[in-house]
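Take a look at these structures.
Nothing in this text is a laboratory measurement; each read-out follows from the coordinates by a stated rule. Quantities reported herein were computed from a predicted structural model and do not represent experimental measurements. Cβ atoms are built from the backbone, for glycine too; each structure is taken alone.
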Structure 1
Amino acid sequence: MESQALVTDDAVLFGLLAAILALVFWTASHPAPFWRRFYSIVPALALCYCLPALLNTLGIIDGRNNGIYPIARDYLLPAALVLLTLSIDLKGLVALGPKLLIMFFTGTAGVMLGAPIAFLLVGALSPETVAGDTWTGMAALAGSWIGGGANMVAMREIYEVDANTFGQFAAVDILVASVWLAGLLFLAGRAQRFDRWIGADTRAIDELKDKVEAYQLANARIPTLADVMVVLGVAFAITGLAHALAGPLSTWIATEAPHLARLSLTSSFFWIVIFATTIAIGLSFTRVRKLEDAGASRLGTVLLYVLIVSIGMQMDLMALVERPWLFAIGAIWILIHGALLLIVARLIRAPAFYFAIGSQGNIGAAASAPVVAAAFHPALAPVGVLLGVVGYATGTYLAWVVGQMLRVLAGA
């Protein structure tokens with residue numbers, strides 16, 4: 001007979017999750033040397049997953065039998081995707097120059113190619129590791145490494161990833177991506193040496209710094225109450241519209257073409273995410289994109305972190321020790337991504353900044369890509385945000401493609 005968790009009331013549980021977020025971000029921004037050293041080693045994102053998971057593992061909370069995650073999934077996730085995608089500036093992205101774009105999309109290709117290669121290599125060494133639903137967890141991880149946390153959760157719902165499998169791959173994401181981030185920050189401190197080895201021309205980066213600084217001075221403002229209301233109104237209105245369109249469409253496909261269930265096209269949630277993201281991309285070409293100046297992506301990130309702690313509370317940390325080979329999948333996968341970037345950087349003589357931000361714009365998205373960009377120069381941080389937003393916009397579509405490739409390899 002299962003023992004009852006200490007906290008069973010949804011309101012109390014939500015308050016506890018909110019307190020965890022407050023504690024993590026308060027300490028992460030604290031100037032004390034201890035906290036600075038601590039968060040230079042342990043990412044805040046890792047704690048947002050692991051602290052709720054620890055409470056669930058210890059039986060303090062019941063992470064699965066509550067109403068918090070369904071609300072976060074159905075309402076906060078699409079709204080977060082809208083706000084994180086809305087600010088994309090495709091014209092500005094093109095203006096950054098071909099080398100940066102080549103490196104970014106090389107990084108995306110590296111993630112997409114690395115997934116099946118890592119699956120096959122680890123499958124040859126440890127067949128039981130890739131057996132069963134492992135491919136679904138890899139599809140979710142592809143969502144994170146092409147886009148971000150919101151795309152990872154979207155893949156979880158589209159491919160119906162088991163909570164334990166998802167938790168295991170969330171741990172792989174945190175560990176492997178954190179080590180990779182440390183490597184890119186190490187590279188930032190030795191950028192000149194890398195650029196000399198590559199033979200890169202860095203004049204375009206200097207011009208980019210000047211452009212970004214000028215844009216920030218011209219557009220930054222403190223958001224008003226009206227700004228916040230409009231931002232949230234747009235996000236949840238588009239979320240509502242996506243729900244209204246997705247329900248009838250998925251039902252019609254399930255009735256008229258049930259065989260498309262194999263491609264997840266009969267999933268209402270799949271279409272909710274597709275409609276929300278596509279509408280937001282469309283609006284990014286209009287004046288609605290100016291909502292980013294009022295903090296649209298910041299509010300989107302708040303919604304995303306509420307979603308993250310609600311996912312973390314479903315994880316069982318003890319399940320991680322059962323499948324250590326999953327970390328080998330992640331390591332092989334990201335090394336393929338890095339190797340492809342290095343080859344292309346050498347061919348086109350791309351500077352270290354392009355290599356690092358082309359990678360982290362995929363692997364870390366808008367959450368950590370600005371950190372890597374700022375390590376080269378503070379004025380370059382918005383470039384990391386911009387490329388991270390492109391990842392959010394494309395992550396769901398491309399991770400779905402990766403999932404289909406993995407499904408074939410797994411024979412599912």
Structure 2
Amino acid sequence: MSFDLLVKNGTLPDGRKADIAITGEKITAVEPGITAPARQTIDAAGQLVSPPFVDPHFHMDSTLSYGLPRINKSGTLLEGINLWGELKPLLTHQAVISRALAYCDWAVAQGLLCIRTHVDTCDDRLLAVEALLDVKKQVAPYIDLQLVAFPQDGYFRSPTAKANTLRALDMGVDVVGGIPHFERTMEDGRRSVTELCEEAAKRGLRVDMHCDETDDPLSRHIEQLIYETQRLGLQNRVAGSHLTSMHSMDNYYASKLLPLMAEAQLAAIPNPLINIMLQGRHDTYPKRRGMTRVPEMLSYGIKVAFGQDCVLDPWYSLGTADMLDVAFMGLHVAQLSSPANMRKCFEMVTTDSASIMGLEDYGLAPGKKASLVVLEASDPIEAIRLRATRLAVIARGKLVATAPSRASTLALAGRAGLVTRRHIVPPQD
């Protein structure tokens with residue numbers, strides 16, 4: 001027996017030492033001491049070998065558009081939405097594709113090989129939908145890209161959003177999205193949740209809704225999303241993204257919602273970098289930071305995953321496609337500082353995100369898709385602490401990205417005289 005690719009001497013996220021053998025696009029074996037030959041061998045040298053990073057919430061149609069047509073001066077969510085509305089008529093099919101493909105290159109270099117992106121369906125041309133469906137085909141050899149039909153301007157609020165969203169689903173978009181808190185009234189928001197969930201149930205699709213992305217504690221569309229999940233039998237297929245109003249809710253009301261979420265098997269996708277950047281903008285001090293109640297959700301067994309949300313777009317002026325940055329920020333904002341919780345943060349950008357997206361062929365086990373990343377770290381906690389270098393990225397059985405180790409780079413720089421040491425100079429009399 002021989003293999004196409006063999007990753008030797010790896011440390012798995014659970015601490016086990018193992019070699020990983022790959023044939024074609026599948027993992028063939030995960031066990032220590034594999035001796036069969038392989039056409040290509042990578043020595044992990046005891047470093048962490050993980051399944052690829054997963055971003056369960058992104059906006060690829062707007063990514064890398066920062067400064068077009070202007071910069072978000074207030075830094076608020078609503079100005080970002082208005083700015084995106086100014087940019088949409090200026091978009092071209094090729095520009096959306098070019099920026100998306102550039103971002104996908106960034107993602108691959110960071111070991112981010114699974115992305116769920118929302119795509120705006122309120123442009124009657126459905127230009128971004130067509131462009132990202134094209135991108136999905138182009139990146140299929142190395143990235144699993146899921147598209148969410150997202151009526152950014154409101155399913156009922158925007159006159160043609162309903163028809164456009166249904167058209168987008170007919171074109172092959174994977175997931176049903178919504179934005180109930182942006183409708184004209186609370187009642188319209190409630191109706192949009194009901195109608196969109198019914199459409200998902202009819203089509204056998206998953207649901208991922210921007211839900212209550214506001215500081216208003218009375219924005220409670222998550223309650224309706226829970227109800228429809230139960231009523232329509234959508235358990236384990238629905239995610240509420242952002243859920244920032246829960247940060248501001250009365251504790252007693254939140255204590256009602258959390259067990260209902262758990263009962264409905266409804267997942268949550270907070271976006272730490274963006275939530276704490278955009279929320280609380282109307283506050284003086286104390287200033288709310290907006291991220292939802294992650295520790296409490298975890299205590300109820302609710303599945304939680306961290307998303308990147310935005311990179312260099314109308315809402316966020318930073319970002320690098322690095323999900324370890326996202327986990328690092330989420331860990332701090334949610335105060336998830338115990339060893340178990342820090343490891344959980346790593347899972348929230350890998351296995352838990354994959355589960356929410358329904359990626360059944362994901363993971364480090366025989367028969368799973370041969371996509372993985374070798375990190376310059378001894379374990380998941382160290383990977384988050386260092387935002388570890390991706391030494392090797394393998395997608396569907398092919399080595400697609402490599403990077404020199406940080407340690408070797410520093411050593412080479414030192415030998416070249418590029419690293420200097422500070423010397424303590426005694427004070428002069």
* To do: Kindly point out which one of 1, 2 the value -25000 was derived from, the read-out being helix-only ellipticity at 222 nm (-39500 (n - 2.57) for each DSSP H run of 4 or more, over all residues; to 500).
  => 1
* **Parent structure of the calculated result 1.13, given that Rg/Rh (Cα atoms, Kirkwood Rh), for residues 270-349 alone is the read-out and 1, 2 the choices** => 1
* **Which entry (1, 2) yields the derived value 0.96 for Rg/Rh (Cα atoms, Kirkwood Rh)** => 1
* Taking distance in nm of label points 7 Å out along Cα→Cβ at positions 6 and 326 from the coordinates of each of 1, 2, which one would give 3.5? -> 2
* To do: Using the calculated result 19.0 for mean count of other Cβ atoms within 10 Å over residues 62-69, pick out the matching structure from 1, 2.
  => 2
* So relative contact order in percent (Cα under 8 Å, 6 or more apart), computed for just one structure, reads 36; which one of 1, 2 is that? -> 1
